[in-house]
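Values quoted throughout were computed directly from the atomic coordinates according to the rules given, and no laboratory measurement underlies them. Note that the coordinates shown come from a computational prediction; the quantities given were computed from them, not determined experimentally.
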Structure 1
């Protein structure tokens, strides 16, 4: 098959080539999805795509990463020797082609043809075009039946991570978490006021937690209310920790590791005098843009929280600590393929330094909210227990169900907040689930 003179001559080919580059970025260069789609490190070719093709690129990449274990298993059934190691673009093209055939609404012939073109455009892979064509045609013929016999919850979660969840939550819940991670999440919004009205305008619904959930298509920036600053994107679970401080009107509150700023916005909208601290200038710039759009104000400080010295102590401190992010795999399907068990241990040491620093920033009688979007006890309960053991002035204040909209199932044995991706069920699976989030509320004596 002869290649056209330009990639743009073939509809959809540019999107697939860029998707292949981004998948390679995750699997072989260990680059996070977010940094490849946005900001200074974004794939330069994305700028040339129309919004529709950009959305297609993101859908292709997300589907491959959500179903990576399943896709690799199926392709292995049709490859006697596995993908050629000397030509990594072959495996990437096969993954993207198979994902379209099995999980996306793309005609089989188009998925096969465009995958072949992707490898033909790569010097090291071009002579494997016939192999890619043959394997994907077999996927189109036999893949559906083979897929039905597989347990995706096991295949699509790295074994070390699934084993951790089984140890922490038991096998049924661990598998339910894995199954929830395989579904594309809805878009959750925190609105300034009148959530029922905004749910109606956006074709969504108001969740029991007060967030508005909708199934959005296209750019978030094009949705009603974005330009007016009526709402911001924030998972329903991520919106809960800031509420645990209570009435913050007139209080001085520090939001540590604050970017991208959802919790800063919550606190500012509730009347707090917020100091938002983050060490990444680019992320702090994004936070400033969000606050400007929302017509909210906060003092922004670019500093490493571990070293930051405040002039005065705070009535409350919220620390959303850097973590493994294993509770956000629904929204960040690259996480399980980038993280390792060793990294979780390393993060634990960072978190313990940060929570100790956060405790030193609050007044006597003040409140500390420690939270992460991790499912791992070492990053959550263990970090809090270590602080309490080291600092006799800090004690846990259990959370009541009434504080989190009656959701007693979100409260752990210790009285902390613990949400799981398999919670917030809904008859319509598109509206089900939430991020895995942890938060503990501590007071200084």
Structure 2
């Protein structure tokens, strides 16, 4: 005798909607979404070999969980204990309080984004940051777009479409996620002319490549890699001077964008924006959300006539920034008017400059707290750490610090996975059988949340 198909025991959607649980879901989420969630739950049972003891309760719980997940934000703040200061996967820079306040003010109502309040007529959104950028960097003018890749694309599209762009072979970079400079140039309609070799390029290599079809001489700062050994490249200022001698625009893709002198302010070595401008390039591009410590943006500095031409192209409108980016960027730049305020209040700069001894004291206190709370279930020890700036900046730089190493009995990978699923996800590093928590990238005010997450997920 054949057995009845499991699908025969699945209650109707109409019946489910009339239950107290169904009515509660309708009140909270509306009929269309609830029906979709119930249908999904019922469908999952139709393919099952046997039904649960209470199919109606199963479907209602399935729908409730699905609808609850739909209402929770996908983009959430996480706790960064990886030691990577500018972690691209985690959003790079944390904004200064002044930038957060500017964001809230700009988002809360209408603004004078493109309104000249004195003249009472339409203005340019660039005015909110252009003069500040010029003042802080020594550049004649500035243009802000949505990221540095867009700045490069806009430059090539406006100045070198259907023309040659001269680049050293050692600077044909990939900036991440398979995004490569040669492909960008091709998509912008330019022809790549490679000069020199991977490890050595001379000024004469650039000179030999210049001709009537040259639209741009481009230099890319190796912000996310280093070539060591038998190497050589001309001083970027000499490349800019050579381009100027041949009446060809020169362009420096600086990448990470450090505004302050690293030697003077205790930061890892990196070329600065003012130095790049002073080198004589017609245009300089860098990111807003890396070493500058602001929001995601691509910032172009240089000749006013070139930037004016670029700002009038269709692509400029496609890559322009909105009021929130401009508000956060302006507030960040204003902090740099007083370098001491910038170093103290811009989280990226403050994190890079944390003293190892201060981190050691925090690590020792945290380890002692965890030994008590985890009741010996997990081995806890204080360890030295080597943090990295990240974000495609300061390649090879290491920041000495301290952290906590936890060795669980069931393996560090399983614990790391549980931590990522916490209401406040925790990102740590799994290494040699232990879970490493680097305190350089974890602000002191986040330690209590970290401890709660470790307590609730510990084996």
Structure 3
């Protein structure tokens, strides 16, 4: 049996002879074998069709029939499977298969895109040029450059895997791998924009991001170099921003200015409670506390109205933040009370916080006024203990400390204040009604 690769090579160097017509110089023989193999192929009698197809491909120019090239690809794939244990023969058949894709792309330009995509898939499936991974990577890159978003997703993934292997072997520079990633993500993002409902594209994007993130090239410096010009050029591109945030997070680059800019830009376009909360954490870590508090308030306002537990947790966190970072006691107490309204399971720690806030106030006035804050503080410690056994020990300890600062009975008497009286305490922008208690 003649080797298909040799037949195709002979056909290629004799192509000028086919200028005499669609079916070439020997049109009678060409059409005869086209007819022979086609009938057998239609009957799925592939073994008998194969030798007639080989005669047809040797006699006919590519212009004779596009089906001759397509059917030939299927026949060659069958032969490749049959010759799995004959590496030399198998490689000849794969060479011929790839050549048929090139012929179809050249002579049937309306199907060029499909031909190149199929070529890429066969290169991947049969590990074509597997003994030269750089060449294989380059061929896949050329196909992607030629047909862009018309590539099958598997082509992007395998080219990326090949690029990472070459980079890790020291064959491909980091800059080249970064460019590969940037271009592939750009194509996939465009595909997502064209068909937002196709989940396959989003999965492929995640796979490519993961491959790149685990490659070892995705350092903060490299990512900043990669994304800074893209961000400047398209500061409102949602796909770009989401990729930047994800990749910078994966590479532990959340402290960079680029991450902050991209996260803020993404939140402005698509605000959500989770993105606002993330920005609160980020600004808080940078000690930009006023901005951080604003984003936490935004996170609360953007919550699902039915998510009472998270609303309670966020309000308690806001209360703690206002008290510890911004010294805004009244606002902190209001947030703590709001947390209780959303979910009473936070009562214990919320009351503990409110009592601590009251005890920390710098109240003005006479001896009783100055010390009256401790009455309120102890009130809340008792509430905390009763609400949550887990904070009871801490509440008891703090209450015991605060009682030591109650006003002396003799001092209270001087201001006409008696144990058991109702007393209004105003301090730090807050007001509470409590009960007079003195030390004897």
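Structure values in brief
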| read-out | value |
| --- | --- |
| Identity of the structure behind 6 (criterion: relative contact order in percent (Cα under 8 Å, 6 or more apart), calculated), options 1, 2, 3 | 3 |
| Answer label among 1, 2, 3 for the case where Rg and Dmax of the Cα atoms in Å, calculated from the coordinates, equals 27.7, 95 | 2 |
